[in-house]
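Right after this note come the structures.
Read-outs: derived from the displayed coordinates by stated rules, not from any lab. Note that the coordinates shown come from a computational prediction; the quantities given were computed from them, not determined experimentally. Cβ atoms are built from the backbone, for glycine too; each structure is taken alone.
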Structure I
Amino acid sequence: MRDIQNIVILTGAGVSAESGVPTFRSKGGVTYWDVYENDLAPKCYRIEDVCTPEALAADPELVHRFYDLRRAALATVEPNAAHHALARLDAAWEGELLIVTQNVDDLHERAGATRMLHMHGELLSALCAVCGAREPWSGALPEGSVCGACGAAALRPDIVFFGEMPYQMERIEAALAKADLFVSIGTSGAVYPAAGFVQTAAYHGARTLELNLDPSMGSVFFEETRIGAAGVLVPAWVDELLS
């Protein structure tokens, strides 16, 4: 590892799942999220009903309620050992490092990571559909909330819906082109463009490592895959890298 200078790390739902953050699941060909309401049994929300531009246009009240519930749930979870290990690496690594997360929670930040970006948006942010301004948002986001920048009643969850372009792709592509090491943690390898990052990094000469609970759909593209819980694998890998 002595020849490693520039690192790009991709984190997915498997990292936050160990903190108790629900992930989307598939059953009978339907993909959905389980979200708890008032400590009752979880309600299933289908992706097409809450996570597409068409869903927002068709039933904005439902979409806003879904993300209000997810935003409120963040207060009940804490960063786990994987988040803390990556924050420790962020603080100690003298070369370039970029943590690209597919997760929309703030657990990396709460653990102390700073060299990172959210490619799929953030629950604790609101986006103006008119002017594109963003503002921090921690409470409920009712339909018709007013943008502080332009005054339009057009704030929506700052989430990349299915069918929309992920954020900061140019920055990600530039980092992948310079990377000596690409590491994917807790991802399914099923959602593009993130699923293709390993191939991009390898094309530019990076070494590639997967840390996952199970082999991902893209495991074949990695030089090495380590199987296990992120809370165990990530601290051990960070210790190895910094030793």
Structure II
Amino acid sequence: MDDVATAPPEGRRARNRRERERAYLDAAMDIAGREGIRALTMQRLADATGAAVGTVYTYFPSKGALVAELQRESIERLTRSYHHTRDRSGRILARWNDPRAEAVARLLVFGRFWIASADSLPHESRFLHSLMGESEETVPPEEFHRVAPAAIDLLQEAAGEVVAAAAAGVVTVDDPMDVVIRWAAALTGVLLTTNLAPLNPRAFDGRRLAPVLQRDLLLGWGAPAHLLDRAEAHVVELEAVGPLAPALGG
């Protein structure tokens, strides 16, 4: 019988380093999530964790590297959350026996997940939005390789649903990924209008405007209104059981 290779046990030094790195990331997420990425500095992180700033730099060589890691983790958490909602939705849609209606519902679920995550996963969403929409360069080019695969994976989830909807004949699109990028950017932009709510709370209510924009986009792609109505009812059914963007462990 062949021996089964097993990983060597983690040493105390490696475990301590991993736990310390986790503490830095959690503290950095808290600072940036509450106050914005500009508020996150290496000195601020050192002060928050009771460490010397030089020690922080031994874990993250620059603020760009730190932010890139936070963005990667944030997007991966969002993707896991979406998978949970997608699978929960899929178990219901499998009973519909209507491929066209199912395809529209899957599109709507992704968009509504994107919108809901701004409330239920605010820190993670803030990092995703900063990657897509802030004028400030949050991650320097030399660190972008840390973030890009996670971001592309999430967008490809939506692109797959667009391809399926086009195959079902319920939308007409050109390049699926191009459509998804415009879709995500549009939803992100309208959510950010909430920053102007002090001027007019109703007019600049991004959470109210985003579902309306999503419906307009899907109608523009050719989705039948009656199938969108059915998909909206499906989303209401999902929300009655649990959040559309649940915060999962890990």
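Summary of computed values
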quantity: Read-out Kirkwood radius over Cα pairs in Å, computed value 18.7, structure in I, II; calculated: I
quantity: Value -23500, calculated as helix-only ellipticity at 222 nm (-39500 (n - 2.57) for each DSSP H run of 4 or more, over all residues; to 500), assigned to which of I, II; calculated: II
quantity: Which of I, II yields 0.4 [distance in nm of label points 7 Å out along Cα→Cβ at positions 169 and 193, calculated]; calculated: I
quantity: Read-out Cα extents along the principal axes in Å, for residues 17-80 alone, computed value 35, 26, 22, structure in I, II; calculated: I
